[in-house]
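What follows is a set of structures to go through.
What follows is calculated from the coordinates using simple rules that are stated; it is not laboratory data. All figures in this text were calculated on a predicted structure; none of them were measured in a lab. Cβ atoms are built from the backbone, for glycine too; each structure is taken alone.
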Structure P
Amino acid sequence: MREELRQHVRHNFAVNVTDAGFYGLGLSFASFSTILPLFVSTLTDSTLLIGMIGAIHSIGWFFPQLLTAKSVAQLPRFRPMVLKMTLNERIPYFLLALVAWLAVGVLNRELALILTFLIIMWQAFGAGLTATAWQSMVAKIMPDNMRGTFYGTQSGLANLTGIGGAVLSGIILQTLPSPLDFTLCFIICGIAMMLSFAFLALTREPAIEPPKEMTMSWGAYWHKLMTILRENANFRWFIVARIIGQVGVVGAAFYTIHVVRHFGVAEGTVGVMAGVLSLAVTVATPFFGWLGDRYSHRAAFAVGMLLAGASAFIAFIAPSAEWFYLVFALMGAANGALWTSPMALNVEFCSESERPYYIGLASTLVAPMSLIAPIAAGLLADSTGIPTTFVLATVGALITAAVVAFVVREPRHILSPVQPTYAAQAMD
C-alpha cells in the first residue's frame, strides 16, 4: 500500500465505520423488507407490487455498477464521485416522507403509489450508481489485510444500530396516528442518512493518477470487459458462483411465512426469531471479515454458502417451530459471510487499476439472477408449496460452495492472466 494512503488508514476506518452506523440506523426506519412493504400495503392490496420492492432494491444495487465502471477507472480520486452519487440514495427518503404525509387526504392512492415506486427506484439505482466508485475507494484506502475486517466491522455496526432503529420504528408505527407514523419514520431515516453522509465526506483519499491507457472509447471499454471474461477463467468461475449463489438464498424469504402458516407461530415469536437473525449477522460479519483477511475470503465465501444451505435444509426437515431459531441464526451467519467475503474477494482477481471493471462485472452480471431467482421461487412456492423452495435453496447453496471450493482458485496465490497492459491493445 502506498505510504500516502497508509498514514490515513485509522482515520478512514473510523469515519467510514461511523458512516455505516448511521446508514444502518437510517435504513431501519425505511427497510426494504419491513417498513416500505408495510407502507405500500396501505396504498395497494397487490402482493405482486409489494413483493417487487425487494427486487427493485436488488436490481438497483447490482445492475448500474458496470455502467459507471468506465468513468470510475479514469478517476484520480473516487471520493468526489461517491459523494455526488450517494446523494441519490439519501435525498429520496425526505421525498418519501412528503408522499407519506400527503397520502392521507391530499393525494389519491394511485398517485401516491406511483410516486412511492418512482422514489424507491430512484433510491435503489442511486445506490447502484454509487457502488462501483465506493467499492473502488474502499479497495484503495484499506490495505489488503484489513479489507475484510473493514467490511465486516462496518456491516456489524450497521446491523447493531439497525436493531435499535427497528425497535424504535416499531414503537412509532404502533403509537402514532397516520400519516404521522410513516412520515416521521422516513424523516428520521433521511436525517440519519445525512449524518452518515457527513462522516463519509471526512474520508481522506490522496489522488493517484490512473494509467493513461485507461482512457478509452465505449467500444474499447466493452472489448476490454469481454477480454477479461474470456481470458480470466478464475474470475469467470467466481461470477458463476455468485450467480448460482442467488439461488442458494431464495428460501430465506419464505421462512417467516412458513413458520407462521405451518406451525402457527405468533407475531411476537417471529419478532424474536428476526432478532436472532439480526444478532447473528451483527456477530458474523466482523468475524468472517477477520477470517477472510487472516486466511482466505474464498474459503469464507464457501463457508457462508454452506451455512445458507444448512439453514434451508433444516427449515425443510424442521419438526417444530423451535428449530427455526437455529434456521434464522444460520441464515444470519450466512448473510454475514455473503456480504463481507465476495466484495473483499472480488478485487483480489485483478490489478489496482482494473478494480472498477471487475467490481462492475461481478455485480451487473449477477443482477438478472437476483431478480429471476426470487420470482421463480415465488412461483414454485405457489404451485408446489413453500418447502420446495427450501430444497431449491439447499441445492443451489451446495453447488455454489462446491464451485468456490473446488473450481475457483485462491486469487492470492496466482497472478491474474489478464495483465494491465492489454488495455492499451483494446483501444480503438
Structure Q
Amino acid sequence: MSIASQAEQILDRVRAAGAEGDLIIDQGEALSLKAKDGALEEHKVTSSQVFGLRVIKDDRVGTAYSEAADGESLSALVDQALLNASYAAVEAHEKILANALKLETQDAQLSPTDDTTVAEKIELALTIEAKLAAKPMVKNVPYNGVQDSIGERRVFSTTGLEARSKARMMHCYAYALIESGDKNAMEGIGQAARRFAELDPDRLVDRAYQNTFDILQGAAIPSGRYDVIFDEEILPSLFNVFSMMFSGKSAKDGVNPMRDKLGEEIADSKLTLRDLPLDTDGFGYALFDGEGTPAQSLCLIKEGALSSLIHNSMTASYFNSASTGHGTRGPRSTLGVGLHQLEIDAGTADDAALQAGEYLVVTDLTGMHSGANPISGEFSFGASGYLCRDGARVQPVRGITVAGNFYELLKRIALIGSVQHWNWERSAKMPSIRFTALSVSG
C-alpha cells in the first residue's frame, strides 16, 4: 500500500469518528562512519519510518504515533489518538487549518542523487583522521566522521492537505587533540553539502588543526569590559539560546519577555534580523512548517524594532493573528513553534572599522544552555578566543567567563560588518557584529 493510501485510510477513520486531524509521516535513512587509529570504528546504517497523528474532537487534542505500517497498527494509531483526546483539557485555539494545498520540494535541488560508493565514504573518513593525526603535536583525533542522511516528510490532513519535502545532507567533521608540554587543547570544525564532491577534506583538516594549534597557548586576560566579536559559529548559537524571545507560544504561556513589545525598539537601529526559510543555500530551508502551512520570509527585528513573533495556527488564533508558517510538530511531539534559518542584514562597516583598537574575538562558548536564562536575558558562559588589536591577534585566550544580559547586549552594537557568513552547518547567515563593553572575568 502506498503512503498516500495509508494516509487516506487513517484520515478516513478520523473523519468517521467525527474528528479532524493531520498526519505526519517521517522517513529517513542515514550512513554514519567514524575512524579511529587508522581503522573504521563505526559503520552504522539506519532507516526509520514513523506515523504521527494529531486528532481534534470537541476542542480536545490527542496525539499518537506508530512505527509499524500494517493495517492493524494504523487502526490502533487512530484509536489511541482519539482516546488520548478524550482525556485532554479543552483547547479552543488549536484547530486543523482549512488547508487543501499540494506542496512539494524539488528533489533534484534538495536531495540530489549521488553515485558515491560506501567504500569512497569510508576512505574519506580514514583519510580525514590520518591526515589530521599526522600533523605536528596531534595526540589523537578523538572525534571525526562522515555522514550521509536523507530525510523525507509528508503531511496530510482531513481538509485535503498534501505536503512533501525531502532533503539530503552530507557532512564531515574532525576534532584534533594537541599536547605540548603541560598544555593541551581540542578544537574542530565541520563541513556540510548536498553532494559528496562538494566536501573538501584538506580544508577541513587544515582548519581543524589550525584552530587547535592557535588556541593551545591560550591564557586568561585581566578582568574588565571588552568590545567583543562572536565568530560566525558562535553568533548564531547565541541567538538560538535566546530564540524564545520570538516565540508566540512562550508569549501565550506568559513567559516571553518580548510579549508586549511589538513595534518597540529592543535593539540598536543598525540591527535587522530575518528568518528566511526559502533560501535554498541553507540547510534550514523549509517549504512548509509542521502543520503544512507554507513557510515565508519573516522580519523579526527591523532597524532595532521588534516587528513580529513567530506563530503556529494555535498561537495565531490566541493572538487574533495568522500563522507565520513556524509551527513545529514531530510524529512523537505536540505542536510548538520554531525558527528555520536566521539571517542578519549586512551592515556598512569594513574590516578596518570592525577591527580598530582592542577587542576580543570569541570562538567558543561553554555552558550555553545551563548558563543562560532566556526569560531574564542573563548569561554567564565559559569562553575562549583571541585578544586582538587593529586586526592582529595579540594572544590566544582561554579560561575566561563572559557575562551580561543578551537583551541589553542587542542595544550595545557598535558596528555591523558588510559581509555575511554562513556557519558551517549552513543554518544561519550573519555578518560580524562588534558589541561594546561586555563583562569578562579572567
Structure R
Amino acid sequence: MSKFVLALNSGSSSLKFNLFAISQEEKLSPYTQGIVEEIGSPEKSRMKFSVREEKHENNAGIKTHREALAMIFSEFKRHDINTSDICAVGHRVVHGGEKLKESVRIDKNVIKTIRELIPIAPLHNPPNLTGIEESMGLFPEIPQVAVFDTAFHSTLPDYAYRYAIPEKWYSGYGVRKYGFHGTSHMYVSKRAARFLGMPFDKINCITAHLGNGCSITKVEGGESVDTSMGFTPLQGVAMGTRSGDIDPALIAYVADIIAGSERIDRAKAYDTVMSSLNRESGLKALAGTNMMQTIRERALKGDKIADMALSVYAYKIAYYIGAYWAGMPETHAVIFTAGVGENEGYVRKKILGFLKQFRISVDEEKNSIRKKEVVIGTGGNTKIMVIPTDEEIVLGYDAYFLGHLGRKVPEKYPFEE
C-alpha cells in the first residue's frame, strides 16, 4: 500500500495542495495536486485538481479553510487515498523571522512564533497559520512541518541584511532585510548545480524568481548572500502589483496630499498609500494590468505604454542582476524561474538586453522553450538558464524527513541526484 506526503500552501482565500507518493528509495513522486479557490465566497468557490494527470473540478460552495481541507480529503478518499496513508504534512510559511531559520516540526512554540511575526508579515503569515491550525485540528495524529520562505536567506551577512537605521529599530523592532521566495531560490540553484555537474557548495549563481511577486538572489558557494526583497516583500524590483524600490519620503508626501484633498485623517491616508504600493502599483499601475501575457502581446503590437511598462520592469530586474554579477568572483549561471521567468522568452531577452557589459548572446530557439530546464544563452563563462521551480517538492521532502522519519533533512536532496 502506498504512503504519501502532503504539501499545503494556504493563502487568504485559497489552498494549494500537492500529494506525493513515497517510493521504497525514499523518493517522492507527484500523485495529485490542485487548488481550492475563492474560499469564503460560496457562490464562486471551486476546487480544481488532477489525479494521475486526469483533471477534475468541484464547484461546491466553500466557506472556510477547514471546509476546503475537508473537501480535499473527501476527494482523496473518493480516489482511494486514505488519511491513514498520509504520513506527514508540510506547510509553506512566508516569514520565520530570526528565530525560525530552518524547517521545523510544528508544536505550540512554533505556532506562537509564527503568530508573533504577523505584524511584519500581515498579508502572509495569518493565512499560513490558518492552514496549519485547521490541518492540525482535523488530523492531530499526522506530523506537521513548517517550511519558511525566509530560511534560505538566513545566511545573509550583516552588511547585506542591515539597514542604516537607528539601532533600536534593528535590535528592538527587528527591522532588517529578511528576503522571501527562499524555497524557490534554493531549489533552482540546487538544480542548476546538478545541471552543471558541480557540488552545490561550489556554485555561484543569480536566481530570478519572476511571477506576480519577484525577487532576485545572489547565491555564492551555495548560500544566499543577498536578495532584493527586504523587511517585507515590497522592497526590490517592480512586480505585478508591488512598486518595488521607491524613495521612502514619497509615502508621507502622498499621504499628506490625500489627507488634505479627501479630508480624511493622516493614518487612513497612510493606509491608502501603503495599500496602493502593495496592490495597485508595479505593472498594474504602469500598464493597467498585471497580466504579463497581455502586456507582452500589446507591446509586440506597438503599444508604447505596454512597452514602457515592460522596459521599467526589465530594467529594475537587470539592475539587481548586474549588481550581483559584478560582486561575485565568478558567476556560473543566471537562472530564470517562476511564472514569468519560465514562460516569457520575450521578457527574458528584454532583461538581458540591459546587461550590455556582460556581452550576452541568446539562442532564440532555446529561449522560446517553456517550463523546461534549458540553457538559453551565455555571457562569457556564465550560463543563462531557465529552471522551473518546484517549492512543493521541498515542502514534501522536509515534511517526510522531519515529520515522518524524525531525521534531519539531508544536505543533498533526492532531486539533486
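Kindly point out which one of P, Q, R the value -6000 was derived from, the read-out being helix-only ellipticity at 222 nm (-39500 (n - 2.57) for each DSSP H run of 4 or more, over all residues; to 500). Answer for the origin of the read-out: Q. With distance in nm of label points 7 Å out along Cα→Cβ at positions 83 and 395 computed per structure, which member of P, Q, R shows the largest figure? Top value of distance in nm of label points 7 Å out along Cα→Cβ at positions 83 and 395 goes to structure Q.
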